[in-house]
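Peer 1: Structures given as structure tokens follow.
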Structure P
Amino acid sequence: MRDISYLTDNYDEKIAEINKFDAPLNFVFITDQHNRMNEFSVAENRVPGMTEFEYAVDAINSIQYILDRCPKISMVINGGDMGNDYNPDPQEIIKSHKEVMEALYNLSVPVHTCIGNHDNALGPCTDEGRDNRDYVILPERMHELCMKYNPTPDNYYYIDLEEQNFRFVFLDVSDGRYNQDKNGQYQGWMYEISNKQAAWFETEALNTDRKIIVFCHGPVSNKGIYGTENYPQGIKPYDDLINGPRVHYAMVNNKNVVCHIAGHVHYDNLLYDDGILTVTTQSSLAWAWCPACPERKCKAITETAFDVFSIKDNVVKITRFGAGEDRVGCLQRL
């Protein structure tokens, strides 16, 4: 394993704060690793001025340092967009996914994954006119890669934390129709929750008296969310999640939903959506997407960005490891 002391040497103060807060519920949230994307960008000279790149597994391996010192952290949640789907070699794409998941599975706690819009590898290859049958990672294959701790055959599911009285719901935004046209091609970019998943969410996932946290690769509603492109408006106009309004309606009308956590927009947002604490997190990928993002530097603490969420009563402390700042939220619906 490579030397990651440039990361872990900066962790002890944050770890002490987590332990001092002594919350009964703690978990790591890391998202948008886009593993090997910066390496590929440097090799292909795709980003002017970019000469350095990080390894996603270094940040993941550093999480074990935290777990060893924070015994109350019960799980790691991977927000999706794991690998480099821009690579023209489909074997390299799947390799970049596997590298992330193998590192996550080597950690000492369970890992739960939300599938992202880049994870099925259909977008860039379709945009560039390649035969996307060679690239597509179908849901069954994704299940093999990412769903080790999923008790269901689907790529969306929930788990109940009986002691803390919480339910964690994990959604899948690559849950579109994998139909093929007359030439055998699949659709390109997919950012969708199927009707089947939405119905499951309404009738099964939300059917509990426990407090509910909804995890999704991207926010189910873009209202008030800042990120990725088109500054200062802040979000790509085509980034509305198909069936997102339906899921969002179900969330705001179920008073047990207290929190919603996502990635996708590569930016730190914290807002209250009809009383639901809604949080998005910087990409673990070492890339400052706009002037409002914190500076990212390889082989330094700002190379990565991920959070430890600690929930105690109605307080949510969000401790940042890497680029960015700590945050504090309130579970208003409790």
Structure Q
Amino acid sequence: MEKAVEIVDFHAHIMSLAGIEKVFPESRNTFIFRHVVPFAEPIADLTESVHDRMMRFIAMNFNDDMSRFVYSRFGLVVLAEALRLFKRHGLERLIHSMDRLGISQSVIHSLEPLTTTQEILDETSKYPGRFCVFGSVESSHPDPVGYLAPFIENGLIHGVKIHPMVGGYQPKNFKDNAGDFVALASEFGLPVAIHTGHIPIEVLSKDVTCLKLGEIAPLIRAFPKCIFILNHMGWESWRGAIELAKRCDNIILETSWQPAKIIRRAVDAVGPERVLFGSDFPLFQQSQALVEVRKALSFKEFRLVASENGKRLLKHNTPSQQELATKRAI
């Protein structure tokens, strides 16, 4: 008889209402947000169980160049739906989802400057033992290391998240801008999660876009002892993500937004020990994400990908007070 699996979702989000208002504020003056969204949002809340599943199926299975071009033409619509999901699915709904699906822990990734690391720590403290937090810092911060150091040195966060587009990281100086705080994370044994794959709303930004895998690779190679998690497994660039993981032993591939067939290919390429279950809640519901992982894997592989790999990373990255004191003294 198969034992119950203590599932760990290694990629989830929550966002405050104030944070939601910071997302492309200029879009609030468009026709869609002024006249369509107020009418369509209540209807979308009612039809979510149908249209959400359909949209995620399309996004998982149609991500070639032509599909992404079509998606980009609807950037404002995609943005409106993403913001609706963040407003509707907060921490209480996440807890309900976890309890219903048997998910013991979720890792919440902060997205500075939209929602701060401290805000997430404060919010998740209501549910001890159910959440871990990955901290982040925007590229324009005058002292990124100084900002993240207290969270890391005091054992408050279990990793660092870099979202190049949200955080404002440019391709030309990505390694230089992120290198110092990645070095700090590496020193304390914390993994670094990086958003990979293009997203439709990047067409709304004239200044920063999502980075290509080739622009991320130099940072990964510069810190061979640091574990890097490629969130979404590159989405449309999943082939490149798998190839990069085959060349770099310090890469773990995360499953959100990938269908079962791609998850299967990743496991066959790098082994189940280097693939990690994540949902990207609320943009992708945990139930849908679990269906894809279960379809792709044997029970033994599923136990590794959805439970043991995540628990090992979280346990490894929870230093004792004695270890923390030693590191601060060095």
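None of the figures in this text is laboratory data; all of them are computed from the coordinates on show. Treat the numbers as computed from the prediction; the structure is a model and nothing was measured. Cβ atoms are built from the backbone, for glycine too; each structure is taken alone.
Peer 1: For distance in nm of label points 7 Å out along Cα→Cβ at positions 115 and 163, which of P, Q scores largest? Walk me through the numbers before you get to the answer.
Peer 2: Details: P: 3.2; Q: 0.9.
Greatest value across P, Q: structure P.
Peer 1: Taking 16.5 as the value of mean count of other Cβ atoms within 10 Å over residues 171-178 derived from one of the structures shown (P, Q), identify that structure.
Peer 2: Values: P: 22.9; Q: 16.5.
The structure behind it is Q.
Peer 1: Here's something else I'd like to know. Once distance in nm of label points 7 Å out along Cα→Cβ at positions 131 and 283 is calculated for all of P, Q, which comes out largest? Provide the component values of the computation, followed by the final result.
Peer 2: Details: P: 3.0; Q: 1.8.
That would be structure P.
Peer 1: If helix-only ellipticity at 222 nm (-39500 (n - 2.57) for each DSSP H run of 4 or more, over all residues; to 500) computes to -6500, which of P, Q did it come from? Write out the running numbers ahead of the final one.
Peer 2: Values: P: -6500; Q: -14500.
Considering all the candidates, the number was obtained from P.
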